[in-house]
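Take a look at these structures.
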Structure I
Amino acid sequence: MEPKIVLVTGGNKGIGYEVAVQLAAKNFQVFVGARNEKAGREAAAEIGNDATFLKIDVADEKSIHAAATEFAKSAHHLDVLVNNAGILLEKDESVLEITRAIFETTLRTNALGPLLVAQAFKSLPAAGN
């Protein structure tokens, strides 16, 4: 039986990293999505079990499409998408104390990013299709 293939955005640290670790332990083929290449590659190496780094910045539509193109070179389908990547407001300040640019980046990353990732990867067929 072929392993299920999963992409975990923000998989280089925190909750995303732990999700990636747990799924790799259950024999999923894990793609560790991260915008920081060094951290993403280190996380994939630590996770082991053939985890693969995938450079993706969910706040950048071009990065998302480049990641989908790169992913398609390694896998022909995606079974599971864990849209985990997210950021906090600058220094966790009150929303009334931050700049518009910081607020827009936060919204783009946390709200729009997951939608754009899902749309970019939806054209990949699921296993068995």
Structure II
Amino acid sequence: MEDERLKNKNFIDAVKKALNGIWYGIKTQRNLKIQIVVTILVVIVGILLKLTTLEFIFIVFAFMIVIITEIINTAIETVVNLYTDKYHELAKIAKDVAAGAVMLAAINSIIVAILLLISKFTAK
């Protein structure tokens, strides 16, 4: 039998739980805080350099992928920690793979930012 506390009563309840999850990630994950600050800085630089709408879409999308993967990584680590507090090779693999996804997303966002921002500096 499913625990009623785990069900969303309505859309507003679902949104509140999602926001709680995002807030938990921000409060507990140092890397997520750093990624949000970097995203804000890149957006400010983009505004100052007058990025086009399409360029902004690329930048924001790339950096949001990093934030999303970091939140998913946090969820995976939390579930693994719920399952076991002892070393297990499969737990290590799950955590390492999730962290690898964040790293790939971060590399992607850096490449996108460099390509877009350098093109703005060299165009002037």
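Any read-out appearing in this document is the output of simple, stated calculations on the displayed coordinates, not a laboratory observation. Since we're looking at a predicted model, the values are computed, not measured. Cβ atoms are built from the backbone, for glycine too; each structure is taken alone.
Source structure of the calculated read-out (volume of the Cα convex hull per residue in Å³, 136) within I, II: II.
Once mean count of other Cβ atoms within 10 Å over residues 27-34 is calculated for all of I, II, which comes out largest? Working shown, then result.
Details: I: 24.8; II: 13.2.
Once mean count of other Cβ atoms within 10 Å over residues 27-34 is worked out for each structure, I has the highest.
Assign the value -13000, calculated as helix-only ellipticity at 222 nm (-39500 (n - 2.57) for each DSSP H run of 4 or more, over all residues; to 500), to the correct structure from I, II. Working through the options, I get structure I.
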